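Coordinate-derived values only; no laboratory data. Just so we're clear, the structure is a prediction, and the values are computed from it rather than from any experiment. Cβ atoms are built from the backbone, for glycine too; each structure is taken alone.
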Structure I
Amino acid sequence: MPTDPGFTPPPTPPLPSAPERRAPEGAADCHFHIFGPFDRFPPSPRRPYDPPLARLEDYRPVAATLGLSRFVIVQASVYGSDNRVTEAAIGGLGRDVARGVAVLDPGAAEAEIARLDGAGFVGARFNAVSGGGTPLAALEDLAARIKPFGWHIQLYVEGDLLPELAPRLAELPVPVVFDHMAGIPAAAGPRHPGFAALRALLGTGRAWVKLCGYRVSAGPPYHDLAPLARALIEAAPERMLWGTDWPHTQIIPPPDAGKLLDLLGAWVRDETDWRRILVENPETLYGFGR
């Protein structure tokens, strides 16, 4: 454990229930985090929250229960730009089936980006919600530096920021991937001003959205997400992604990932989009199978 007398990890989430419909062969979990072991990977003393112990061995049975066999590990804010825990998880799962999204310092050297690229990283995350992330002021500079590596920008922002931020994102030379339904509150759904800005970005063909959206919901059973989720799928089914967001940090009690996969099944109207969102879109963005 880290030398931090105030650090008491929340419990690791229990295993999810079996979903009504398992994910298809080749399905990807496009958003989850790994925390620990803490004696090897202690979180930053400046972390915005205390993470649960959520090691790779804790995650494997989650993926097996849901039928997931490809993986995108997202660097969490509690580790800042120390990407070692995510790098180790990529190696543990295997470069053929795992990718990573890093957090970079604004002045990250090209040599470090190249090293991370070789280790299986494919994107740089900006977290403007949880803290501990790269400042949005660095968007343009970092986008230019990751472009030669074929990376994308991943954004965790509040939906209220989208109308102001969208013109900048439209000019970036790399794709943009939005976490958590782009932060648009489920209560407003497609009527939210940020949705029009997001739909315009989707129209460029260079924006993607992760449909793991329980963080913008009023709470379980998350049925209020349906209008927003279906509007996003209708707008650009070929650029929708899904992830468990395991281990569901700062949510007590944590959601059941099996029920979250069932939600996706309720939003998706046909088998084509089910396979597209879980298998084909991740193949396109993250390069699985290549």
Structure II
Amino acid sequence: MNGKFAYLYPFLAIVLWSGNVIVSRMSAHTIGPEAITFYRLLLAVLLMSTFVAVPAWRNRSVIWLCLGQFVILGFLAMCLFQSLSYLAAETTTATNMAVFTALTPLLTVALSAVLLKDTPTIGMVGGGVLSLVGLVYLISSGDPAALLRNGVHLGDPLMFFAAIVYALYGVLLKRWNPPVTGWQSTYMQALCALAIMFPAFLATPAPMRSLNAETLPLIAYAGGLASVVLPFFWVRGVHILGPNRCALFMYLLPVLTAIGAIILLGEPVRAYHVIGGGIALAGVACAEMFRRPLRGAPDIVPEIVD
């Protein structure tokens, strides 16, 4: 797929990602966060095994050397991030979740400056302040003083922490860059994450890990479309268009999620969602656009890693 049609890859990936945020909200109070995380990993591993297991086995000598890295990466992206997202969905809106997730590019650049010693950029500093202002306006429902009076919903800081976790995952993946194919890396991370989540799954009360007509479609979407098809579209998009062009599609995540939340969940979109979310995303845009480093170091081009 070439030309303008190549943009369908990242667009469809973001469409599926927004759907996954909706699924997270739908799963709240229906199935435990640990249970749905385990089930989606199990389904994803089964699906990927049909075309990745044999090549991964042939490449086992290389994979074994990177096993520790796969354990850490799988824990961050597929255990901690997903579990935090499902837990946050119990007390915040899908729109808020999408806005926090869309902060990942900015947080990735910030963590790169700390962990990889990349020089901070003007856009990162200014965009960080702008995004913070937008988030305060968003989570306070347009009344920042209310944060001092009433505090915040637990789901909002949980989702912010989840975004930091995913940004850390991207930084470590870029730093380590395991010498295997993208599918083999994802497969091994999922296998490691599945093993990590098994004890948590067993500790989940039986009613919150039962499979029924209500939970099965959610697991099918999360484990199939969101865990296998979405990464395929995103990786293809990055391969053809490059990471920075694909990163721009992250701005569509809150918009598409808000539309889905209105149609499927009946969640209202208030003015503070538009204003606060818009300011926060403007901060992310500043980090992407203004890449002149502080102290006159060479320009830094941040990448979004799947």
Structure III
Amino acid sequence: MTEITHNTTMMEKGDSLWDKAWYKFKHDNMGKTGAFIVFIYLIVALGVWFGFWGGTWSDTSDQLWQGPSMQNWFGTNVIGQDVFTRAIYSTKVAFEVGFIVALLSTALGAVLGAISGYFSGSWIDSVILWLMGVLDSIPFYLFVAAVAFALKDNPFAMHIAMISTFWTITSRVVRGEVIKLKGQEFVEAAHAIGVSQNKIIFKHIMPNTSHILLVQSTIAFVAAIKSEVILSFLGLGVKDGVSWGLMISESTQDVLAGHFNNFASSSAFLFILVIAFNMFSDSMQDALDPKKVG
């Protein structure tokens, strides 16, 4: 009876890495809680994107610095704008920044990391490693300031700066994995039948790093959101619109006057999302670790 139960459990887990990872994730309550909270934030962001709510974030009124009420759930700011609506709209901004930076930085890091790992020890590898070393040696916020100045307040200056630095982390991880994979039998077989190097790298090796890329993209997503808040607070981030970082920046005068609605709401929205995404990311990292799902 025990053997039958054990076999059933193993069948439920599945044979592939993804099946085993999904089985483990389903039994991780912290990870599922984090994923559920992130999903709620995503629904909020999509609602703003499609115009269901948050569209009146810039509307002003004569109700200045009002406390929470049925009409204004989180109160109003110094010019009578609804704080809750601004916080809701900022969720869309956070997801836009997170998705763009995570997607492009992970893709760039995957490609350069795979090339560097496949040609490890060659001049190509040396150039990519040198580039990563140079970018890693530059203080991040100083680099963002330089990019923002060079692009003359381009609205995508912040995105470009983040992508230009975040890819190095993914690239190093992928490079190490590709160095291990290129010695596997399936790569040697591809060489033996005359498959081109480009196909070997992008068709045979890179798909086997997908579990790493998924985890790295979630890490980059959270890092991008936190960086946007800091940069917007410093005046180097979002220029046109509103974000949690801008709300915190605007709240400096509010706090001095004894009004904490702006600061508390933006900080709470940011804190909950970051904690939830970290829980989700940690759970995925544990689930997709080949050493732990075997």
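Using the calculated result 11, 25, 22, 18, 12, 7, 4, 0 for P(r) over Cα pairs in 10 Å bins from 0, in percent, for residues 58-193 alone, pick out the matching structure from I, II, III.
III
Taking 19.9 as the value of mean count of other Cβ atoms within 10 Å over residues 210-217 derived from one of the structures shown (I, II, III), identify that structure.
Going label by label, the one that fits is III.
Going by relative contact order in percent (Cα under 8 Å, 6 or more apart), which of structures I, II, III comes out largest?
Looking at the calculated values, the largest one is II.
Any idea which of I, II, III comes out highest on distance in nm of label points 7 Å out along Cα→Cβ at positions 50 and 186?
Going through I, II, III one by one, distance in nm of label points 7 Å out along Cα→Cβ at positions 50 and 186 peaks for structure III.
Please state which of the structures I, II, III yields -9000 when helix-only ellipticity at 222 nm (-39500 (n - 2.57) for each DSSP H run of 4 or more, over all residues; to 500) is computed from it.
The value was obtained from structure I.
Figure out for me which of the structures I, II, III the number 20.9 belongs to, where mean projected area of the Cα convex hull in nm² was derived from the coordinates.
Corresponding structure: III.
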